[in-house]
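What follows is a group of structures, each given as structure tokens.
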Structure P
């Protein structure tokens with residue numbers, strides 16, 4: 001992407017196992033400089049701006065952190081780093097569907113996710129779970145990349161499918177997700193990474209270079225075609241109206257996404273209205289929403305049994321603050337002090353005013 005002239009940044013979000021500094025030739029254990037003691041200036045390597053936990057811990061020092069601290073570092077990398085003007089910011093994630101992925105989906109309006117897999121079934125199964133997780137939180141899937149896709153012998157130029165081949169393409173066809181391309185199993189990629197010089201810099205004549213450039217071109221097309229989030233992130237004070245989200249009536253149309261909101265507004269003191277992508281406008285009673293809170297304090301997670309006693313919820317309860325949660329939900333701070341429920345847009349669309357979920 002940088003080779004094509006774009007301004008690119010990288011967040012190494014693998015807090016427990018950071019590797020990006022090594023692969024880009026940046027020193028580890030040297031925190032980024034700070035001009036004002038409040039924000040960090042990301043170092044640059046090969047024209048890329050980079051932030052990583054490896055800059056704070058060093059080469060052989062483990063980051064032994066519980067989930068909340070992992071989330072805290074992720075927030076630091078976005079809120080306290082002076083990125084400047086960028087065309088795209090890549091986030092290198094650890095495997096799985098844990099705290100890091102959920103924190104990003106809830107706090108950052110992601111343009112999309114790229115699923116990286118190797119061709120064999122065991123890797124495809126793991127990649128499929130990650131793909132489904134991002135779909136669940138309404139993050140678009142930009143495409144699938146197949147890594148280690150065939151070993152090309154440097155002597156005879158013959159390709160050997162060490163990990164099988166074509167798994168990424170088959171998964172894309174099966175799930176209706178774009179296939180961005182394949183990266184060969186090439187010893188030069190390994191050596192370049194260990195030496196801190198990406199192969200697109202060190203070996204522009206290689207097959208791997210061509211593969212990466214082709215993937216970047218396809219990804220650029222996908223990003224251009226992918227619609228941006230209709231609603232910007234918001235923190236909305238219910239009583240004063242400060243921070244109220246947009247109401248994009250002109251963007252709604254028949255055939256639009258029925259689970260994507262294009263506007264939220266206050267109809268009256270106790271009624272929230274939501275405009276959906278297909279043009280439908282649904283009212284939601286404040287007390288009904290409070291009674292339908294899906295958090296673990298109000299609903300037993302394993303059985304779905306309601307814990308909240310409806311008699312304790314006053315008739316005049318109102319929201320205090322309504323905030324967006326990524327692209328997929330809202331959270332509400334209530335006048336009774338409760339604030340831990342996350343209301344998924346898909347579930348809200350299934351509601352009818354006056355009825356419980």
Structure Q
């Protein structure tokens with residue numbers, strides 16, 4: 001059987017790490033890009049971290065049928081990572097929901113047509129925790145789903161939830177022969193492979209640049225990108241039944257805890273990183289003029305807990321500490337002169 005795996009959206013932060021992990025595991029990797037210019041950039045990056053001699057590219061877009069037949073042909077597996085990830089919420093939620101849902105189904109249909117045996121969807125913990133009561137103390141597990149009808153659920157959270165549900169429904173009703181799994185990462189940190197880091201590094205960049213004298217009282221379920229990449233490989237190779245849902249989280253950390261970890265670990269390189277928290281009232285005032293601040297207001301003072309012991313056991317995962325993931329991302333940004 002062929003050992004080719006398709007990675008959609010291969011130019012993304014997580015996707016490039018997945019490509020390295022699959023290449024190191026002996027797979028041939030095919031990636032989708034929007035242009036060959038981007039393909040050349042990705043090839044250079046991956047070639048610096050793995051043997052990229054078997055790497056190939058296909059042009060394809062989530063909102064178009066073109067390219068997906070060629071992309072999925074002769075593949076043993078698809079790792080579907082392509083999905084929009086905004087730093088602030090759009091005015092029209094369909095800007096996120098449509099490409100997430102329609103794009104996922106478009107890739108799945110092409111995979112079914114070409115007899116792809118395994119399909120791993122990169123979902124998110126945003127498909128797990130959103131819309132639940134603020135005061136909930138019970139840890140979230142792989143069984144939980146975000147409540148898309150809740151007014152507190154953002155467009156991004158809806159897009160991840162609806163896209164994952166659409167995929168699961170499609171496989172169950174129209175493609176039961178495909179072994180399906182989802183990987184649901186938390187807030188992804190860990191080293192950047194190149195300067196094209198996208199939205200994932202924005203929070204750490206904000207801290208390193210000293211953009212604010214203090215940080216909002218928000219918490220994140222952190223995870224290292226290298227562990228998420230390993231989860232994708234293991235989800236493709238697992239002997240667990242189809243339908244697995246694997247939550248990628250080390251632990252929940254207050255943003256100020258992340259900041260203080262950087263201060264302790266980076267020394268002078270973290271000279272601008274704040275140590276203190278902003279009062280909630282001040283964040284709410286900033287939200288009136290700052291869309292990024294507005295997007296975090298619903299999460300002020302909330303530290304959700306996550307229990308992914310099922311994922312750890314099923315995939316044999318031991319997650320890197322969140323402090324290490326934050327440090328390694330910061331050090332890579334400094335080395336790449338992104339800061």
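Every number in this text was worked out from the coordinates using simple rules, so none of it is lab data. Note that the structure is predicted; figures quoted are calculated from it, not measured. Cβ atoms are built from the backbone, for glycine too; each structure is taken alone.
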Once relative contact order in percent (Cα under 8 Å, 6 or more apart) is calculated for every structure in P, Q, which label goes with the largest value?
-> Q
6.7 is what came out when distance in nm of label points 7 Å out along Cα→Cβ at positions 207 and 239 was calculated for one structure; which of P, Q is it?
-> P
Hey, Rg and Dmax of the Cα atoms in Å derived from one of P, Q reads 19.4, 59; which structure?
-> Q
Computing helix-only ellipticity at 222 nm (-39500 (n - 2.57) for each DSSP H run of 4 or more, over all residues; to 500) gives -8000 for which of P, Q?
-> P
Supply the structure label, taken from P, Q, corresponding to distance in nm of label points 7 Å out along Cα→Cβ at positions 79 and 279 with the calculated value 4.7.
-> Q
Ranking P, Q by distance in nm of label points 7 Å out along Cα→Cβ at positions 151 and 191, the structure that comes out highest = Q
Out of P, Q, which one gives 5.3 for distance in nm of label points 7 Å out along Cα→Cβ at positions 23 and 271 as computed from the coordinates?
-> P
